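Below you'll find a set of structures to go through.
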Structure I
Amino acid sequence: MCDCSKKKPYYITTAIAYTSGKPHIGNTYEAVLADSIARFKRYEGYDVFFQTGTDEHGQKIEIKAAEAETTPKAFVDGVAGTIRGIWDLMGTSYDKFIRTTDADHERQVQKIFKKLYEQGDIYKGSYEGLYCTPCESFWTESQLVDGKCPDCGREVQPAQEEAYFFRMSKYADRLIEHINTHPEFIRPVSRRNEMMNNFLLPGLQDLCVSRTSFKWGIPVDFDNRHVVYVWLDALTNYITGIGYDADGSNADSFGKFWPADLHLIGKDIIRFHTIYWPIFLMALDIPLPKQVFGHPWLLQGGEKMSKSRGNVIYADDLVNLFGVDAVRYFVLHEMPFENDGIITWELVVERTNSDLANTLGNLVNRTISMSNKYFGGVVTGTGVTEPVDEELKEAVLAAAGKVQAKMTELRVADAIGEIFTVFKRCNKYIDETMPWALAKDESRQERLREVLYNLSEAIIIGASLLGSFLPETAERIAAQFNCSLRGIDELAAFGLGESGNRVTEKPEILFARLDWKEIEPKVREIQAKQKQEYEEEQARIAAVNAKQGKAAEAPKAEAKPAEASTEDNGEMDIEPKAEVTYDVFDSLQFRVGQILKCEEVPKSKKLLVSQVKVGSRVLQIVSGIKKAYRAEEMVGKKVMVLVNLKPATLAGIRSEGMLLCAENEDGELSLMTPEKPMPAGAPIC
């Protein structure tokens, strides 16, 4: 048994999930990402504490509970159980699952609020402003974007009430200095620039930290008309969960694990974690976390997931069709470091077949099958080597260092890519050595034994690195080779495998190849069920509102402003992104293109593939616009094309650019076309 007291501590957290409903795969991705980092840190020898949980207070929850005709506590109990069940389903190895309704957390929040009040950082006043219920945020008129919430783009309502406020400006200069002197504090860099330029440098206003217009929150114990504002309540979970006590009687675990090594959060809540949270900590005289990483979003076919659009994908549905590790692999491998990732049912099938079934599964199966066929399952190193062996060993032994370097930078997708480079090199090694040919030559049997031994060694080293990302798969591989996965310190040597070891008699299929024709009907069933559940939910809410004498509300997440209709050529809200320099913009090459040919992509409900003439070139471009355009009506159109986009493979077809479209609130698409006649290839500037 290891002595954890001698290990270096590592504290990682996810954002706690809001208990307004079942999390979709984009929400679940964060838990899986954090889990892979936590597992890898343990693999490296750290004493890891991984905390996740649920955020359970606020006006939105109070409204949701009323619509469900239950109490807020009963409502969040149910949703928190669902969230924890999904985290467990995905193999999330958290050490603590905290709920903000936990009694010890609530007590500490009250203590923290009182401490900040008594030292003058919180004061009592009144608030008259504009409030966004879904975001639990107050805004001034100048902060709105097109008259709506700058975070979510939804309607805001006038609000006036007595409230307590936090003196944010008191700590603003200190926070700016910290960010400037700790460049690793906010990552990626684009998020740091956004916080500095859009919020800190223009000046911070004092923050409302209590509410009186609803009751579902932690009461301010010295003024029970007020409940603590949800962000002060939620953010403090990172310290209360490891034993912080505002009275000074901290648990040993707080001293051990704080400051946190990594807060892993979605990019949409970066402001709360890099402005509000650090300032709260400064006021409490507590060190700031070492790093806050705002990861990108996982989009369904390029769109945000929503029930009303019918494009939500849930982790449990994916697992039922593909298995846990196939889903883990997809979300970890397909999510870029900084830009949003794409998920579709078709893409999961494609990636499962190409990477998991072919590259990995087939490699393991072939190696074990050949060992059984030629030597009765006994794997023996003979030392009969050739130069190609050294090339294999060099590639395999370099992998651990490369994976560690990528994980240090939190480039998880790249780290997995390095591991699969090992498996691809093994497949190439099989082609180079041709074991089936060696088996026909009696004089080459010792060489054949060495080849199979080398393959077994390389696969086990790769599987050992894979364990943090696909833990079940890694163990299944080791079991088939009748050995244990290796520690990271053992990956610097090739040849540690016991000579004469016997592999399993019948290899197990790690990942079966999938046929979209068989998967698609199951997906349609899932989507139909979701649609029915959504319609039933809306009908129930309407009935409850009618009984309570209220007009039925449209779902807030998808509410369509009256002025945003296509008929009146109105406006739409935009989600602010980080500013870019002219050099970044100038690197994008936009041209007018003319569509010469367009066809439907087989087996796809969304994709068209077009041959687009741009100057003297003809680009093949795959676009998700089938719902808006028929293939035959695309031919001849002049369109706007991004021509220097890195090629990608969609539904098995190479795509060499992007057609630009506009999209309204209803998801309707319109190709961007030149107003006047322009030649194919004309620059757009």
Structure II
Amino acid sequence: MNLTNAVILSLLAVIITACGQSNDMTDNPFYSESILPFEAPDFTTITDDHFMPAFERGMDEHLSEIETIATNSEAPTFENTIVAMERSGRLLTRVQRVFFNLASAHTNDNIQEIQSELAPKLASHRDDIYLNSDLFNRVNELYEDRSERDLDPESRKLLEDTHLDFVRAGARLTDEEQQRMRNINERMSTLTTDFQEKLLAMTQERVVVVEDAAMLDGLSEDRIASAKEAAANRGMEESYLLTISNTTRHPLLKSLNNRELRRQLWEASAFRGIGEDGGIDTRPIVLELAELRAERAALLGFDRYADYALAPQTAGNPENVLEMLGNLIPFVAENVERESELITDMMKRDGIDDEIQPWDWQYYADKVRAEQYAINEDEVRAYFELDTVLKNGVFHTMEKLYGITFEERDDIPVYHPDVRVFTVYDNDGSELGLFYGDYFSRDSKRGGAWMNSFVVQSDLLDKQPVVSNVLNITPPAEGDPALITFDNVTTMFHEMGHAVHGLFSDVTYPSLSGTSVPRDFVEFPSTFEEDWAIQPDVLENYAIHHETGERIPQELLDKLIEAREFNQGFDTYEYLGATLVDMEWHLLNENSIPDDVITFENQSLAKHNLDNPLIPPRYKSPYFSHVFSGGYSANYYAYIWSEILAADAFAFMKEQGGLTRENGDRYREHILSRGGSRDAMELYKEYRGDEPDVKYLLKRRGLSE
């Protein structure tokens, strides 16, 4: 190039950049790996405008890499096919992990618009890979000859998983069937994205505005202040705003003395998504997804979608799940009956002669709990200040069990001011990874709690983990301490269980890293960590009064632990209701899809003797995010299936001495570090030395055997 041409091109580049129309994407932060510690995303440089160009280029690069692998003239080897696939798509992975974390934790109109546009494109992109016949032929040849190849156990597992992914995606279908599969996948991705966006919109739509502060009687001062601030944020300076939670029940139902306000709040939550008064209606999405999933399963040779979904899980098939759930129902129903009698009696003593209603249960259950165990929720919350719980509870337990420590830092950019970042140091003092904590609810965040990974551990790619925990704790009013409920405390321990599953990963391949395990195994490590929250030697270390600094009195501590088992009949009943509704939707074939969502849901509950009107499912179909947008379709049972493992493992560890490094190191070595590198149940039995026993689940939930 001569000097004149160089100058001309430089001037053109300046002009184009100044006009905001640069096609030279070198300024896009996703086009190269982050230079921050652990390749953490640099949120000071990332804007919404970077996402779509990065996705498009990432998909193009990935498909080019895949085509090179698929058309390689050399005979397929594990290295030039499977390992090459593991190395591919690096740009796409980077942008996906940041984008979808923001889409859940801190979204906006731009992100939602991009997500809607992306959903079918990403579905098509995946199909372009898994329906690539040349690529599948190479994978299949390796799979057929796997016993003759010198593969270590992890590599063999990756080969088997990769082959299974191709088969389950439709690699063996005819061209016509594959085209229909593509159409189904694109439509399903659009529908699940639409469902997720509508759920977020419901948090704006389904609110209860309170004009008279007297109606808030029963709420603590900090909660009233928070409701006042929430209303002011929406321009209602003289009002108080109560927003719905992600579940049918609402945490404030325990405290509100005004029965009419309890009814309004419960109905705002329970009747969302049905188009009431011209509002958001998600029922057509539910019906179409059920039909498409049934058709997809049929294309792949399965009678029902549940058969397809459970084939790779530890449960194996829906019959095993139904048997397990069916065995629990009598114990749960017995507990519910006892709880109902206590609640009815309490209502009568409170001067209420009416029949108990769904919005009464939590309120009077809390009164029974307070009477039997002399516990007041506001009194308890005073001992649970978020930062103290995090550092003296969650982090303290992780140090005692695994020897890891957390050091907060302020030099890592975050996507919202509430987010905190910690370097995690291993027991030998080396840097293990990064942990992000995002604890407070906001309008830009979907409901619930979850763990995400910005970077997953991989020896192949020389990556260390960067993980986040996202919760929805009600934020305190400005200047007030962040006092949280014991349910919030338990959730913090639960999500940290997911976090250490990602942080402790020690595998070669990214596809097998961390939480890349069967859906009905992934909740085991998280549920396992929950039970440390109620161990006296842990509780006394973090349950400290936020004003006096005094540790929680032993008497209150004992009552808190005992009270944990009360109302477990209700808790388990509403969970089982949601689980079996999920299962019934996915036991349908493509010719048996109902016309009415609510009628089908009610019939499903009655079929399993779970139709008590006082205890509706934890999630009703119109807002069942796990199932219709969150990847748990026909898999919501996974929580209680995993809890069987968690309760059994925790009992085993207690027998071995409890909170010790020796116990933690063994659990880390056999479970947390292995990711998906081995069969999940093999890992469990290797750790435990035996099959899990369901009796520990019954004990954990306070249910009669």
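Derivation of every value follows stated rules applied to the coordinates shown; laboratory data play no part. Every value quoted in this text rests on a predicted model; they were computed, and no experiment measured them.
Can you tell which of I, II yields 30, 15, 11 when semi-axes √(5λ) of the Cα gyration tensor in Å, for residues 223-294 alone is derived from it?
Only one of I, II returns 30, 15, 11 for semi-axes √(5λ) of the Cα gyration tensor in Å, for residues 223-294 alone, namely II.
Starting from the value 46, 35, 24: which structure in I, II was semi-axes √(5λ) of the Cα gyration tensor in Å calculated from?
I
Tell me which structure, out of I, II, gives -12000 once helix-only ellipticity at 222 nm (-39500 (n - 2.57) for each DSSP H run of 4 or more, over all residues; to 500) is calculated. Please report the intermediate quantities before stating the final value.
Working: I: -12000; II: -16500.
Working through the options, I get structure I.
Using relative contact order in percent (Cα under 8 Å, 6 or more apart) for the comparison, can you identify which of I, II gives the largest number?
The maximum falls on structure II.
From which structure (I, II) was Cα Rg over 2.2 N^0.38 Å, for residues 39-286 alone calculated, if the value obtained is 1.40?
Details: I: 1.02; II: 1.40.
The correct label is II.
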